[in-house]
1. Tell me which structure, out of I, II, gives 3.1 once distance in nm of label points 7 Å out along Cα→Cβ at positions 3 and 75 is calculated.
2. For mean count of other Cβ atoms within 10 Å over residues 11-18, the calculated result is 13.1, so let me know which of I, II that is.
3. Computing relative contact order in percent (Cα under 8 Å, 6 or more apart) for each of I, II, which one ends up highest?
4. Thinking of I, II, which structure, once helix-only ellipticity at 222 nm (-39500 (n - 2.57) for each DSSP H run of 4 or more, over all residues; to 500) is computed, gives back 0?
5. For the read-out Cα Rg over 2.2 N^0.38 Å, a value of 1.12 was computed from one structure; give its label from I, II.
Structure I
Amino acid sequence: MIITPKSAAVDINGSANNVSSAKLVSLVNTNSGACLIVNSNGNGFYVAAGERVVVEKKASETLNATTGSSASVWATSVGYLGP
């Protein structure tokens, strides 16, 4: 999958953010353990240490990470690179 960045990265560890009202977000967990990502609807999932995932969300939804440490979880608005 090839993606193109559309915003500056923001740290969502402990601070909910809509990531520039993105509908597609690249997340990278820099923590040494798994972290919980929860959206503003209360739905959540875990991201393994060092893992990068791409998440689809509504523009108004926020994402918030809980790492249990001071490590960052970086979120960037992205889009798929077209032909």
Structure II
Amino acid sequence: MNERRVTAETEIERTKQVLSNNIKKYRKGSRISQQALADLCGLHRTYISDLENAKCNPTLSVLLTLAESLDVDLGDLLGIGSGK
């Protein structure tokens, strides 16, 4: 495996962990349950749990739906925003 690929995989894992932490942080900050967030997003509660535990890779449409439902910028959810 070449160095560039290892670096990319490491960055992906780091971003997944930041995303999972931020989903949980913003959800708890909104004082809503995983079930309530799932209902807002049209997703299953176990999928929200998997996202919060960095066990899956959400699509762009899921990320946008999460950001909108949590009332945060997508960049903030991904840990790359300047704040809302």
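Since every read-out is calculated from the coordinates, none of them should be taken as a lab result. The structure displayed is predicted, hence computed values, not measured ones. Cβ atoms are built from the backbone, for glycine too; each structure is taken alone.
1. On the way: I: 1.2; II: 3.1.
It was calculated from structure II.
2. On the way: I: 16.6; II: 13.1.
Here the read-out was taken from II.
3. Details: I: 49; II: 30.
Sorting by relative contact order in percent (Cα under 8 Å, 6 or more apart) in descending order puts I first.
4. On the way: I: 0; II: -21500.
Label of the originating structure: I.
5. Details: I: 1.01; II: 1.12.
Here the read-out was taken from II.
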